[in-house]
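Every read-out reported here was derived from the displayed coordinates using simple, explicitly stated rules and does not represent laboratory data. Because the structure is predicted, anything quoted here is derived from the model rather than measured. Cβ atoms are built from the backbone, for glycine too; each structure is taken alone.
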Structure P
Amino acid sequence: MGGFFGITSKTDCVSDVFFGVDYHSHLGKYRAGMAAVNSEMGFEREIHNIENSPFHTKFDNISSRLKGNACIGCISDADTQPLLIRSKFGVYAISIVGVINNDKEIVDNYLSGNSGIFQCMSGNRVNSTEIIAALIEKKDTIEDGIAYAASLIDGSASILLLMQDGRLIAARDKMGRLPVIIGKREDAMCVSFESFAFEKLDFEFERELKSGEIVELTHSNIKILKEGSDKCKICAFLWTYYGFPNANYEGVNVEMMRMKNGAILAKNEEKNGTMPKLDYVSGVPDSGTPHAIGYANECKIKFARPFIKYTPAWARSFIPSNREERNKIAKMKQVPVNELIKDKDLLFVDDSIVRGTQLGETVDFLYSSGARSVHIRSACPPIMYSCKYLNFARNNSDMDLLARQLIFEFEGEEGVKHIDEYADTNTERGKKLRRVICERMHFDSLEYQSLEGMLEAIGIDRNKICTYCWNGKE
């Protein structure tokens, strides 16, 4: 997915931006970059590949190489950025978070005007950030250019620009699918995706941008360049999985939502009489853990950690490009606490079940370690659609998803008409989906949080939450 962070300040701020960007590392694994501007050197920039090492190892001592009273940085799960653009608006650095599904169409239309060129990447793709910059140039002001770009995009784009004079221009996606948050301290203003990133740098929360809002920041002032809308479709996955526990979105803390979500899941199980006999409740680390704590607290069953992830050396199992190596690392990371597994009945809450591959391997590992039974609960409903609004995962189609694969196996294309039934545990189709997953992945039982339960746990206006990946509706 990705995230960006920027500061405009009275004093050099590169070190602070380094730490602010580092706090977004959980949001991406592909590229990272920083750009700073100062009166002597103009713009300076560094970009590094972070597929095999964390952000902070590649940008260590960055403040000795970049200088500036204004600086931006990003974690990207897609294209290389920030880019430096020389334009009619002067030189600026630009970073985006989002995805452009109709990028080829936009590029072809742009080039049909007999002017302009784009740098090509592998597969003849054009960097999405460069596409946004080209569209901005079509209008007479930057804010009109950003609004114009937003009107053409199928997908989403929140945008952060660093101008040559040290101003920051920030824009939230037109549908508000991701947050853009402003922080303020005595000598500086900042723009962030994650609120806790600037709180640790002594900034205070100023406000979240509205959907489609565009603002200009100096070290002491916020100027609204384009009013935003109260309409919003923020992604629910920020709470269930992607968001860091300390983060707050639309005023709702991630950790608190997850614990409430787990409690609702347990309460529904007790009501429906599906609660199994258990020794321990646990979470699939790390994001499944708070859901499991809420579950355990509600049903009064002991919470425990029957296995621990060994992460000092291998923090991310998905980093190696070779699948066999990835699977090997994932296996080596799971270190059992045998006393909490052998001859025990266990229930694990995971944040979601996407393809199910690693979860299946985890359950096999628990059985090989002596577990008597392993029950699985998902903190969100069955995922039925690949996200088309954000760059969450590299799924090429809906058929990469476990639930959709099985529905197609059961009924072919006809099954799409009955997705709502498959999501519902009380229907025959829903029961069949869960039964077959249990059989093939060796679960003793499986249940999903309902869409209603998840939305209740988030607790904001449901019309402001995007649930596309579960029901195909915004």
Structure Q
Amino acid sequence: MVNLFKIFDLPRLLLLLLLTIAYAIFSDIAVFPMTSYELMNIVTSEHLAGGNVMYKDVFHWTEPLTVWVQYFFFQLFGREVLAYRIVALILIFFQALLWNQTLNEKGCYDQRSSLPALIYLGFCLLFPDMVSLSAVVLGNTFLLLTFYFMISYIKNNEHQQPLFWIGWNASIAFLFYAPYILLLPGVLLVLALYSPIDARKIVTILYAFLLPLILVWLYYFLNDASVFYVQFFLQRVFSFQANHYLSFQHLLWIVAIPLFWLLIGFIAIVRSTSFVNYQYRVIQSLFLLFVFSLISFLLVKERSVFTIWQIVPYTSAIASHFLLLQKRRWFADVVLLLSFVALFFVRFELKKEVALDTTGKESRLSVKFDNSFWQPYPYVKSVLVLDNNISAYSKYRLSTPFLNWNLAESYFMDVDGYEAVALLDRYFTKEQPDAIVDPNGVLSRTFYRLPLVANKYIEKKKGFYVLKRAMIAR
């Protein structure tokens, strides 16, 4: 199997394409339930389609460029989740080829190989959640471009043009996926260690990095949302608050496979003496960026399987060294095949256990709509959920901006402050949801401060409020 992908040419490219198509047809991405993360993104786009502005009218910490791309596809596909997954798979295939071409073109191996692309695509087998139009998948394209220009400068440091594109692509990657904020210091460290760099060159990189940030801020400033943009996105980049969709134990299962490949890859590299100095610099650069990527896991806001994509490029590059350096081809084939078996094993075992986490509580990975709870209320069309369980939005439209409870909670808890009361009054005056789900019991305090809003609702059961007007109009 290793020999089959040991070289890179058109037949191998077509074979990779056929394998990707076969995965799309025979995998379960078409039938796997909608995940909470996918629902959150769809609801965000749906709310923006009503003429609202991100951050000001949708309280969520999703990155701005990710929001715009997902909104574009929402205009095409609506709530059709399978369409988003197919787009994600196409993008992942393109990234695999881009990464493969970068490593081949820049002479990172002694021969042109298809193995980096094969391993990159192989990680789609980890879990259906890996094939989603997530922020990290969107941001990875620009992570790979950043690495391309970084290696170009290390290889030919007399050319200054790559410096601008290093900063530009690192900034775009950050605006797609916030944990990639650490990509910039990682790249600067690599350049300082392996190429001549001075203050003028650093200023060029920083200027290129800041330019997209300023343009995005200007957009929100013109839409009177710059304060919310700073508060809900920029200020939250280095916070450790996050939505957890899987237990820590399940995530360890998944991380174990790429870490295993990195370990055996580094062992093979250390034992080898066939590299030139430039290739050693590339390997060391990969290792340093991998370390920064591990640190960036602390900044992840949506912790699920798809976050593994941020270390997959480094894993595929290092693992390819292990496979190419093996003189015993049968041993490389066995390790590769066993790795794919492990991928399938983790996939199916995780699917069996994904309904329950280690504490015995229901996992929030997939959306579980409780039809029996909502059946007595056919007049409900719009909903507000004051909790992280947003399954109600799979059937009903979001009303008011309070989508992400991690961001909205402080306003409902701090109802003694003027700013919070004024904000709640403004949004509840603008629109009233037909039903409000309040499992945390925070709404009674809010209604005490907003009596005009409180008079419009009746509590049908504990923690569940219905708009009187909606009941009359049924």
**Prompt:** If we compute FRET efficiency 1/(1 + (r/R0)^6) of positions 99 and 211 (r between Cβ atoms, R0 = 25 Å, to 0.05) for structures P, Q, which one ends up with the highest value?
**Reply:** P
**Fill in**
If semi-axes √(5λ) of the Cα gyration tensor in Å, for residues 195-410 alone is calculated for P, Q, the one returning 35, 21, 19 is structure P
**Item:** Of the structures P, Q, the one that 5.5 was derived from, the read-out being distance in nm of label points 7 Å out along Cα→Cβ at positions 219 and 371
**Value:** P
**Complete:** If you rank structures P, Q by relative contact order in percent (Cα under 8 Å, 6 or more apart), the highest one is Q
**Request:** Could you figure out which one of P, Q the value 6.5 for distance in nm of label points 7 Å out along Cα→Cβ at positions 67 and 427 was computed from?
**Result:** P
**Request:** Figure out for me which of the structures P, Q the number -8500 belongs to, where helix-only ellipticity at 222 nm (-39500 (n - 2.57) for each DSSP H run of 4 or more, over all residues; to 500) was derived from the coordinates.
**Result:** P
